[in-house]
Structure P
Amino acid sequence: MSETPGAGDVSRGRGTPRQGQGTGSGTPDRSAGTGGGQGGGRRRNEQGRERNRGGERQFSQASPSQRTRRADPARLVAFEVLRAVAAEDAYANLVLPTSIRKHRLDRRDAGFATELTYGALRGQGTYDAVLARCVDRPLDQLDPAVLDALRIGVHQILAMRVPAHAALDQTVGLVRAVIGAGPSSLVNAVLRKVTARDLGGWISEITEGLTDATAIAALTHSHPEWIVRALRQALVAHGRDVAEIDALLAADNAAPMVHLVALPGLATLDDALAEGAEPGRLAEGSAYYSGGDVSRLPGISTGTVRVQDSGSQLVARALAAVDLGERRGQGPEQWLDLCAGPGGKTALLAAIGQDAGVHLTAIEPVPHRAQLVRQALRPLPEDSWTVQVGDGRAVGQDQPDSFDRVLVDAPCTGLGALRRRPESRWRRTPTDLVSLAPLQRELLASALDAVAPGGVVAYVTCSPHHAETDAVVDDCLRRRTGFERLDAGSALDSVSIGGALGAGHGTTAQLWPHVHGTDAMYLALIRKTT
């Protein structure tokens, strides 16, 4: 399961990608790395020869006296995050805000660092293919820190509004300052080769001679081939045209806006809108923000305004809005979040249900994630929720027929949130599908046992992969009686602004980044009839 990243998604500032495939023109970088002349007059050397015949001297980027010898703070932040991601399996959206604060970047530089970090991570597949043409050895023989620095340099040269000479000079300076003078010479030579072509030219070169559409798309859009194949199959499985694959992959590489939600009954987004946020177009009580450090917005620190993708908001609202008809039990409804950490959907559900006196039980097996759930629920009355550290797979046996609404936000590959967690595309492998499949089925089976007659289970993943969506639901229901599938597409429409998402296919629903501007959230709704 996946929640929307937080403060890492700040304004892109000068990091705005180039329009099309420019060669470096546009807003100049704050440090061009070039030296100026010492006056307009002619000078002679010791032999009497004239120097600087062309007027004011422009020093070469190779001139030792003019090389940058320090690490620019914004680029240093990007480098630190890439190093943490590669060496420590860290998540960029968690490391980036900390690094920005440590180096005290202002809003402008924080935007630059954010785009540089996420852009280098998203483009890694394409950039490595380019670097393989420019380095005289296999990339796996390079110092990993040098390779990360090269990726940072390539992204600036090929995809940002940074003049090529500034990107080269500043990247070399970064390497000289934090790695060493020797590696800086290698980086200088390699990045000079990269500047020979723009992005379109390099893509043409690295795909030349390829005939397989998947391989071409993988290099063009910087995704592993297995993910390209999986997404092509997912489009077809959920009723869409396979020709949309390029648009879907491009959407994965677009920097997403921060999505906000105000917890119903506890806050509004009026202050956020006054700070430059835009009203959300899909979910009630939502907004989009791209104006800087989101942690500074009113309501964020108290937890009454939260960062949460609109897709996550919609599936939670859809579950809460299902008409249960005549309930078997008496008193307020009992709701269950079976896989609650880190608590974003949990808090929204609890807030929606508070006026009706709903009590929500949240299950999370990992203690520190359970604490995150408690923090997310902190703005709500303490008697309206319970957080339990435990295994959701046991709840169906321990508390059968006990809950009116059950959310199964199942652990998954996260292929639907690659735009927000770009490093995931390079970490995940097809074997993850195999290892997650039993857990997903066991959790859904537990939820089907735990839900009361007349109650509803929502099975949700942040992945459109067939093996994590329809296949799980089909397998769990194949051997059971007393359950019916509800129209999840209509349920999403009923809670969306405008009411016409077009996400339904059969009885299930699938949201898409390139269609809805959300993470690729999947929803199935299942009612227990007896």
Structure Q
Amino acid sequence: MRQKLLIVLAIVACFAFGATMAHAEKMTLGLKGEPTSLDPHFHNVNANNEQALYVFDKLIRQDNKQKLEPGLATSWTPVSDNVWEFKLRKGVKFHDGSPFTAEDVKFTIERIPNVPNSPSSFTGFVSNIQKMDIVDPYTIRFITEAPAPLLPRQMAAFPIISKKNAEGATTEDFNSGKACIGTGPYSLVKWERGDKIIYKRNDNYWGKKMPWEEIIVRPITNDGTRVAALKSGDVDLINFVPPADVDGLAENKKVTLSESPSTRLIYLHLDTDRDDSPTVTGNNGEKIKNPLKDFRVRKAISKAINRRAIAGRIMDGLAVPASQMVPDGYEGTSKRLKPEEYDPKGAKALLADAGYPEGFKLVIHGPNDRYVNDADIAQAIAQMLTKIGIKTEVNTMPKSVYFGRASALEFSFMLVGWATDTGEQSNCVGALLHTYDKEKGFGSSNRGRYSNPELDATIEKALVTVDPEKHNELIIKATEMGIGDLGIIPIHYQVNVWGSRKGIEYNGRTDGYTLPREIKVVK
């Protein structure tokens, strides 16, 4: 009898072990954002860039603090002021078995400026490259129009694709999986929009092998639903844990939390270009000359916003009031810029001085499923502006609708977020505050069409200045110009929180990405 019992127990243990292994071989992630495309060069936005790194690799990777480390390139060396030489990793294969070579790098960089209908392009990262010389299959030289001290950082901003599979391919070919063939740790199985993305492990991956054979990414935009999915065990890990749920999840013995300060800036973009702006009117709905062009009005708006209240109450302390585009301590940040102090009395005086003693009407547009508490932040800002006489209506919408309309310049006043691709501030200045220039890639996300020729000249000079000290001085100067003129209005930097089931932990990243390589199995 005892022997039979031992056999039964052994069988049960075997099945239990098998079930545990099966569970360990599949990871389900509940993520707040769904990509707008799986074409890694279509839209420079967090959700797209994050998912691209499941399938593709970059020449230069970034660690969880956005420091540079080897990727598909093993080394990068300046040969002269205008020439960089990159040595490529040998033996790497794409998911279809074809070899990765310098031809794929050249093809990728030539494709980036030519992706049709890109809402926010990667062109600015490659616009300085005048010519590419393939020395041999694993050595490529980039000849730049002017010195390019930031080229390694810029190469860390986008993935490399397969010339064989992507030549002539459309963005839809990537979305369908036909051209979505990379060198990354996972290959795409299928994308069911609005439901899930399924990936299978690339067992021939050149890097560290992932412990999960299959990863399912479920887009769950609703915060409460995402938290409930983690609690019920429907998903193994979620990102963007809502601040209001942090304390409750911290007490849940089945859940592990991790957090990381981030470079994610939440800010306001204002239409400073058009005299007739689409969603600004007089108090009776009449057309008026765009008041957002007046610095005094922009300053009044900035003074009317209580950043500490937003960080403390709406974000439950998981935010830091912002003074510029990247938090203190990163390259190119100014020590002179400080968060604007809340001053409603001063804001009203500025409005009166600008000729709007009774204010005007305004609509704030924003997403309601992209950033932590984005719709609540928009509501709070609207209430604060209404108190100083700018009667502000709120119109939020899904990001899938919002970004297309924002890029089409349909809005006057926008709540937006931005995280530096390069881990320093020049990327932000070039994308958000430089005059829009589609050909050169500057101002790719300048949806307010702010323009300052002196700032343009300063940031362009910084990008070709090799001396690190002078380079940073110029970036700081450009930043102080743009923020001082309120080309954008910084609100706060997010602190990101991940939640996972017991047994796994997430190594939080400052860029906010949720990547398989940062997930750890713990006992």
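Data for the structure
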| item | result |
| --- | --- |
| Test item: helix-only ellipticity at 222 nm (-39500 (n - 2.57) for each DSSP H run of 4 or more, over all residues; to 500) calculated as -8000, pick one of P, Q | Q |
| Source structure (of P, Q) for distance in nm of label points 7 Å out along Cα→Cβ at positions 158 and 190, computed value 3.1 | Q |
| Distance in nm of label points 7 Å out along Cα→Cβ at positions 102 and 390 - highest-scoring structure of P, Q | Q |
| Structures P, Q, by distance in nm of label points 7 Å out along Cα→Cβ at positions 406 and 422: label with the highest value | P |
| Structure (P, Q) behind the derived value 20 of relative contact order in percent (Cα under 8 Å, 6 or more apart) | Q |
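Values in this text are rule-based calculations from the coordinates and carry no lab data. All values reported here derive from a predicted model rather than from experimental measurement. Cβ atoms are built from the backbone, for glycine too; each structure is taken alone.
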